[in-house]
1. Given a value of 25 for relative contact order in percent (Cα under 8 Å, 6 or more apart), calculated from one of P, Q, which structure does it belong to?
2. Quick check on the output: -10500 is helix-only ellipticity at 222 nm (-39500 (n - 2.57) for each DSSP H run of 4 or more, over all residues; to 500), derived from one of P, Q. Which one produced it?
3. Can you say which of P, Q returns 0.85 when FRET efficiency 1/(1 + (r/R0)^6) of positions 138 and 170 (r between Cβ atoms, R0 = 25 Å, to 0.05) is computed?
4. If mean count of other Cβ atoms within 10 Å over residues 50-57 is computed to be 14.9, which of P, Q is the source?
5. Distance in nm of label points 7 Å out along Cα→Cβ at positions 2 and 18 computed as 2.2: which structure among P, Q?
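Every read-out reported here was derived from the displayed coordinates using simple, explicitly stated rules and does not represent laboratory data. For clarity, every value in this text was computed on a predicted model and none was experimentally measured. Cβ atoms are built from the backbone, for glycine too; each structure is taken alone.
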Structure P
């Protein structure tokens, strides 16, 4: 049976930290099929760039992983997992998201539908003791999507924080110029 990984988010914009997480997870879990799901309309906060642009940015970012990059219409992870119907997928998240898991819609159901692959700094201890949660090490990356949006608004370079094709697309489309 193929090992399926699901890495979802707003990706507003996706950056090298996201790519590093995906690469590390593919190696750690032996993921055969990586699905990168760009949430069209996230429940927790709005996106600045339109979903179609964020989808293209994700395609450019994860291209070398042969990921299946899809637009996700479900606002909540549990609803998306219910719709997928995969057998034992690994939902990839960061340690910060694991800390907030209890605030998610139906966190217990999420753990029934998927294992969690949690990217964390070396030495991190999971606050949730479950055979459904596995931590894998990832060196912390100081970049964030909000910082990149700020840099673009200020006219600062985002080179070195995103793949070159993403920087070019953001410039060509005029994304993130206004708050």
Structure Q
């Protein structure tokens, strides 16, 4: 497994060893011991989530202000442009974002620790997005930052207006949002 630091060093891009032959491919999508050794982290995952979306859907930027979740994410079908925003006020990277293409073909995983907002844009006809979390989903603590907040300046690869949920349409600006110290 190859681990690369993103432009925000707490965000990791992980490339598993993939065995490919004429029959297809095989790789370990997760191994706790290998993950801990390769990343230097010691996290425990408590929940697995699966999101299915159609082209043009933009989900985010979501986070939980209490019970914050670290996330290990990958795409098993399709392609997404995955974005994380550092919302830790004391971080030297506060307000900065990292975008990574996660696809069924590149098999990349992305680790995002607690203290970040997360979102993604579906680039393929459909996408199945899987992620492990380090804490349980708690809707009462979920918050949303506007996907298009000019103060963050995410360069989404949009071909048209994104398809958004009501929750995402109501996202707050970084300036208005409840954030991590």
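1. Traced to structure P.
2. P
3. Structure Q accounts for this read-out.
4. Q
5. P
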